[in-house]
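Any read-out appearing in this document is the output of simple, stated calculations on the displayed coordinates, not a laboratory observation. In this text the structure is predicted, and so the values were computed from the model without any measurement. Cβ atoms are built from the backbone, for glycine too; each structure is taken alone.
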Structure I
Amino acid sequence: MPELPEVETVRRGLAPVMENATIQELVLNRPNLRFPFPENFANIVQGQKILSLGRRAKYLLVDLEQDHVIIMHLGMSGSFRTVDGSTPGKFHHAHTKIEAHDHVVFHLKLSDGGTAQVIYNDPRRFGFMLMTSRNRLDQHKMIRDLGAEPVGNALDADYLAAGFAGKNAPLKAALLDQRIIAGLGNIYVCEALWRSGLSPKRKARTLVLKSGQPTARAVLLVENVRQVIQEAIAAGGSSLRDHSQTDGSLGYFQHSFAVYDQQGNPCPKPHCDGTISRIVQSGRSTFYCPRCQS
């Protein structure tokens with residue numbers, strides 16, 4: 001499933017086309033994705049100007065002029081392509097353009113008078129598009145319980161300590177808890193824990209002092225969470241099998257994974273002679289170095 005950097009990459013790719021454009025027509029080629037489309041969806045958005053294209057955690061937010069916000073999620077295999085659907089660039093994994101999976105098409109009138117199409121393709125149909133009013137967005141069931149953004153100002157060591165206080169859950173599980181940090185996923189948790197020298201099996205509460213203050217290792221973990229996400233966004237996301245940028249090209253952060261999917265390889269940390277291991281936690285693969293992560 002695309003993680004936050006991949007979603008942010010998609011947002012940045014779509015923004016120049018969608019922002020300030022008017023939706024001339026919304027074509028829905030089926031009645032639902034993971035969930036049914038909002039009632040009267042196509043008619044409500046027709047003629048509306050797109051004020052901005054934002055992101056909250058792993059959700060894309062299309063802010064419309066008449067107080068509506070479309071909440072979009074890519075699911076496991078969702079992707080967007082723009083204009084004529086051309087996909088330049090060399091692929092590490094083939095990106096589907098099978099028209100049978102083109103479930104939603106935005107026909108747009110651009111601010112310069114031109115036209116464009118934004119096409120949502122989703123072979124597995126685990127993505128979704130929902131809608132709410134702007135003033136009720138924070139109370140929407142998909143948004144209301146989300147924690148701090150991993151690159152936002154709210155995430156600091158004090159915030160993390162408050163979220164981890166008294167928690168016996170493993171660090172890996174605590175970091176994946178979207179109520180604490182929103183949008184942080186499996187890949188980047190593994191990478192941040194490795195950079196911080198912290199075992200994914202360590203209890204979350206061990207990063208909190210009895211006074212409730214964060215330990216030095218909590219401070220380091222926050223720094224590394226922010227850094228690994230920022231680096232992945234700059235590189236265009238990790239571009240796993242079912243994800244590509246909106247122009248079809250793939251990002252390159254996948255080539256700099258230190259531990260994710262590197263089981264059996266030597267730990268790349270200087271002066272560490274450990275080997276990357278894979279374990280399963282809560283049904284998810286965890287990659288780490290048992291030698292230097294404690």
Structure II
Amino acid sequence: MTFTSRIKEEISKSDANENEKICELSGFIRFSASIKDSIIITLENASVARRIYTDIKEIFGIRPKITIRNQRRFRIKQIYILELKEKMEHIIEFLNIMDGKKKILPNEFFLTNEEEKIAYLKGTFLAVGTINDPATSGYHLEIVVDMNREAVFLCNLFRELNIQAKHLKRNSKYMVYIKNAEVIGDIIKMFKAVNSYFYFEDIRIYRDHKNMVNRLNNCEIANQEKAISTGLKQLDDIKYLKDQDLYSLLDESTKIVLEYREKYPESSLKELSDIISMETDYKIGKSGVNHHFIKVKNLIKKHKEKDEN
């Protein structure tokens with residue numbers, strides 16, 4: 001079972017009041033049903049099929065005709081087909097799906113509060129939504145619809161719930177999508193799929209921690225490489241001083257720093273200052289060590305300029 005199927009199964013078993021069921025049905029039938037001489041809903045998830053069947057029976061007092069077929073594409077799986085002919089016109093008008101023969105989108109009088117908007121999005125997700133399994137791929141929620149105005153409507157509906165969603169055209173359809181891991185987790189929780197939410201968050205936290213450790217390791221390696229590079233350059237400066245008989249011009253404190261640099265060529269300036277402070281009477285910090293090497297560079301610079309003149 002895919003992660004999306006697990007979420008949908010959990011959503012289909014969650015509690016909802018009558019108004020939420022109506023909004024959920026509206027979103028589901030609006031985006032998944034074929035509406036011609038009858039309302040035909042095709043589903044692959046048995047739990048979702050049971051949810052839709054039960055809601056229709058409870059709200060409209062009718063029993064949809066249900067057909068179960070075995071699909072043999074790559075693997076055998078059951079397809080559930082619900083068909084509604086009785087009270088069809090009343091249902092699509094009551095659920096704010098069609099005006100005459102034209103499909104419409106819910107207006108502000110149909111979705112009056114936050115709970116109903118969430119229920120509508122929940123029904124839409126049950127119909128045409130997917131969420132990638134965070135254990136096997138990146139974070140991605142998408143809802144695929146037929147028309148641009150439907151995608152814009154869903155983005156606006158998400159925005160009213162303080163959720164930023166984007167949309168784009170993909171082939172002949174339109175995709176509403178979200179890639180922010182934290183936001184996707186909030187949506188799963190909002191849809192009352194608690195177990196799926198905990199699974200998603202566990203993996204998200206693990207991956208975030210792993211990425212943080214990798215960044216720290218990379219930073220540490222970069223710092224270590226920088227320290228080694230700096231140490232090698234400083235050793236070259238010390239060699240130059242000695243080759244040019246300039247070493248004797250240095251004061252005793254600078255000579256101590258250079259002596260310890262030769263002993264610990266791979267140490268950072270901070271590590272070098274700590275070693276000098278522990279092993280000698282000369283207490284010095286990182287900036288102090290750096291100051292001595294600036295003096296060395298200035299001495300070398302003056303000597304080179306003098307030679308050129």
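Given a computed value of -19500 for helix-only ellipticity at 222 nm (-39500 (n - 2.57) for each DSSP H run of 4 or more, over all residues; to 500), which structure among I, II does it belong to? So the calculation was done on II. When relative contact order in percent (Cα under 8 Å, 6 or more apart) is computed for each of I, II, which one produces 14? This figure was derived from II. For Cα Rg over 2.2 N^0.38 Å, the calculated result is 1.07, so let me know which of I, II that is. Computing Cα Rg over 2.2 N^0.38 Å on every structure in I, II gives 1.07 only for I. Out of I, II, choose the structure whose coordinates give distance in nm of label points 7 Å out along Cα→Cβ at positions 36 and 156 equal to 4.7 when calculated. That value comes from structure I. Upon calculation of distance in nm of label points 7 Å out along Cα→Cβ at positions 212 and 284 from the atomic coordinates, which of the structures I, II produces 3.7? Attributed to the structure labelled II.
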